[in-house]
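Student: Below, each structure is written out as C-alpha cells.
Here, each number is a calculation from the coordinates, and none is a lab measurement. None of these values were measured; they are calculated from a predicted model. Cβ atoms are built from the backbone, for glycine too; each structure is taken alone.
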Structure P
C-alpha cells in the first residue's frame, strides 16, 4: 500500500515502472541457464516423485517443472515428469551453455535410451511423457514429434559424448528413425504439440522433415535409410497443404475455428525445417502478433497495452485464440501469454535479421507486407535498417519476459491482465526458449 495524504491508495502492478529495464538480453541469459539446469537430475542431484511414492529420478531426467498439485495453493497441475520434447529442447541449450563437464549430456543420452526401451516394452514407443525414473507415463498421449526432436538434439551434442555413449546415441537415433519413418504419414494416432488433438500437424511435420534432412546429411556414421529421400519429398509437399491463403493452419483438418493462427507455426520454424524467410510463415506470424497486441482484437491482452504505453516493451504472445488452458486449475478460463510463445517470436525476428544480413535483401512481398509493416519496414527500407528494426523488436519481446519474470525465474504463463506469473513455476521449456532466442540474437 502507498500512503498518499490522508488516505491509502492501492499500488497497482500495472502502474509500476522498473527503475532499470535490462536492455541487453545477453546480460540476462546466464541467470536463466542455471534455473533450467536445476531441473536436470544427476546421480548426486536426485528428485522424489511427489505423486508416485518410491520413484526416484534417474540421471539425465529433465523435469518439465518442479511444480505439482500440492506445491502451491493455486496450482492443480503435475509437471514432475520428463517430456521427450521438452527434454530435447533443454538438452540443446545444455550443450550450448557453460557446463563444466559433459556428464549431463552423457546422462541425457543414456536416460533417453532408458525411456525408449521402456516405452517400446510398453507398446507405446511414441509416449510423450515419462516418470522421472524412465517408465512411461500411464494414460498419456503418444506423439511423433518427440523422437524427431530428440534425434536433432543428440546430433547437435554428439561430439561432446564419450565413445561408449556415442554408441548409445547411435542406437537411440536408429530406433527413433525406424519409428518416425513408420509414423510420419499417420494422422490419427499421434497428438499434436499441445497434446490436445490428433491430426496432420504442421509442427510435427516440420520437425520430422528437419530430422530427416539432418540424417541425410550427417557425417557421424548414422546409416541413411533407403526410405528417407521419399519421406523428405512427401513431407515437403504435405506442409504446403496447410496454407489457407492467409496463414499456415496448425492442424488439417482444423479442430475448430479458434485454433488458428497458432504459435506452433513459429515454433515449426524454430525447431523444424521451415525457413524464416518463408513469406507464408511471416504472414502467419503477423496475424499472431496482432491477435494479442491489437487493442481491436477480441483476444487482446490488456497487459500488452500497459507494457506498450508505460514501458515500451512487448508484446507477449499466447498459444492460439480460444485457448482455455489456465495453467493453475482445470477451469476453462485460459488464454494467457506464454514465455515460450513470446521468446519464439523474438527468435524468429533475430533469425530473420541474420538471414537478411547474409542475403542482403528483405523478403518483402504481398504476403509478408503486414509482417514488416508492424515494424515500420517497407519497400523503401534498406536491409540494414530492416535488420535493426527486427533486432529491436526481438529485444522488446524478451524485455517483457524479463520484466514479468519473478527475479529471472520463469513460470509457464503470465496473467493476461496483471502480467504476474501464473501456472507452474520454473518451466524448463521457458528457460530454454529464452536461451535459444538469445543465441539467435
Structure Q
C-alpha cells in the first residue's frame, strides 16, 4: 500500500478507543495549553487586526472567533484563533520548532462547528490523529535548513484533523492531505527578525486545514504522490533523506505523542534550557543580579542562529525578547522567574534588565550537537571572582524531562493571570474551573461546542 494511502486510512479509521491512554493524556495537555494561550494572547499585537479583517470580510457565519466573539467563515475562524493561540509563543511544539496544537485545534474546532458539533471523544480523536501526522512528517534541522517547521509539517496535521471531523472518505482525505502539501512553506527568518509573521504563519496553517478538507470534500484533487513522488514532500523538503516507509512505520500502534514539548517558560523552546539553568543557579547559590559580571552561554549552532544573536528591543519587543537567550536569561536573573508579564514592552525596556543583557554572551559550538537539540553550557562569572559552570542536555518540558500535571496546570493559570491584565478583564472563576474540568473529562462531553461559551464565543 502506498504511504499516502496509509496516512489517509489511518486518519479515517482511527477511533477514540484505538488511542492509547498516554496519547489521550497528551492531547488533553495540548488542549489546556492552547486554550490558555488563546485566552492570554487574544489582545496581543496584531490579534485585534486579524479579528477585524476576518469580520470585515463578511461571508457566512460558520464558526466562532474565540474571546472576541462573533462568527465568520470557518477557515477564517481557524486562522484568527490560531494567530491568537500562537501570539505569546507559550504553546506545545516539537523539535526543531514546529508548533502543532495551536493550528490543529483551531482547525478541528472550526470544522466541528461546520458539521453542527461532534462529541468530545471524536474531537480528541481528530486532534490526536492530526498531531500524529504532523509528528511523523516532521523533519530534522538539516532538512528544514531555515524553513519554518510549523509551515512545513503542520499543514498535514491541521488538514487531517479537519478531514476527520468533517467525515471525509479515505480518498477525499488523501486528496485533502495532497492539497495541504501544496501549501507547505514559511521561513524562520520571521523568528530571527522578530516579525508578527511568526503567529500569522500559524494562522495560515490552521486555515489551510479547513480549506483543504473542504476542497477535497467538493471533489478537488491534489497530487496523488504528494509524499514519494519525484517532486513530492520527501524530495522537496525531506531532501531524499527520509522514506515513505519510515513515515508510516508503526502507524496506528507506535504513537509519537511523547515527542511533544510543553514549554515551562513563555519564550522560544530554544531558550528554555538557559532560563532553567540561571534559575537553578539562583536557587542553589543565592546569586543576585548585582553580583554577576559576565555570563557565557554555549549552544549548538542551529540554536545560536535562531536565538543566540545580540538582543535589540526593535519595533516588536515581545517577539524579539521571546526569541533571545540573552533577554530570557537577563530577565530570569533580574526577576527570579520567567512569566508572561515579563515579555511585555514595559518589562522588556526595564533598564536593569537591559543592563544585564549586555553582560551575556551566546556562542555556538558544534560539539554540543552530539548532546542534543537543547544542550546548553553556562559559565557565570561574579564580580568577586567566583565562577559557576552549569550545563544540561535536555530542557524542561522536552521528552525525557516532561512537565508534571501540576506544572501543566501552573502554565494554564499563568495564562489566566496574565489575561486578567488585558481587556475585558478577569475571567470569572467558574469559567476557569469549567475549562479545566471540561478538558480533563472531554471524552464524556456530548458536544465539544459546549466549550465555546467558556471561551467568549
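Student: A value of 28, 23, 15 was derived for semi-axes √(5λ) of the Cα gyration tensor in Å, for residues 43-250 alone; which structure in P, Q was it taken from? Let's see the in-between values first.
Tutor: On the way: P: 28, 23, 15; Q: 25, 21, 14.
Answer by label: P.
Student: Between structures P, Q, where is distance in nm of label points 7 Å out along Cα→Cβ at positions 387 and 419 highest?
Tutor: Working: P: 3.2; Q: 4.8.
Checked P, Q; max of distance in nm of label points 7 Å out along Cα→Cβ at positions 387 and 419 sits with Q.
Student: Right, here's the next one. When you work out distance in nm of label points 7 Å out along Cα→Cβ at positions 267 and 283 for each of the structures P, Q, which one comes out largest?
Tutor: Numbers: P: 2.4; Q: 1.7.
Top value of distance in nm of label points 7 Å out along Cα→Cβ at positions 267 and 283 goes to structure P.
Student: Here mean count of other Cβ atoms within 10 Å over residues 75-82 was calculated and came to 22.0; which of the structures P, Q was it taken from?
Tutor: Details: P: 22.0; Q: 31.2.
The structure behind it is P.
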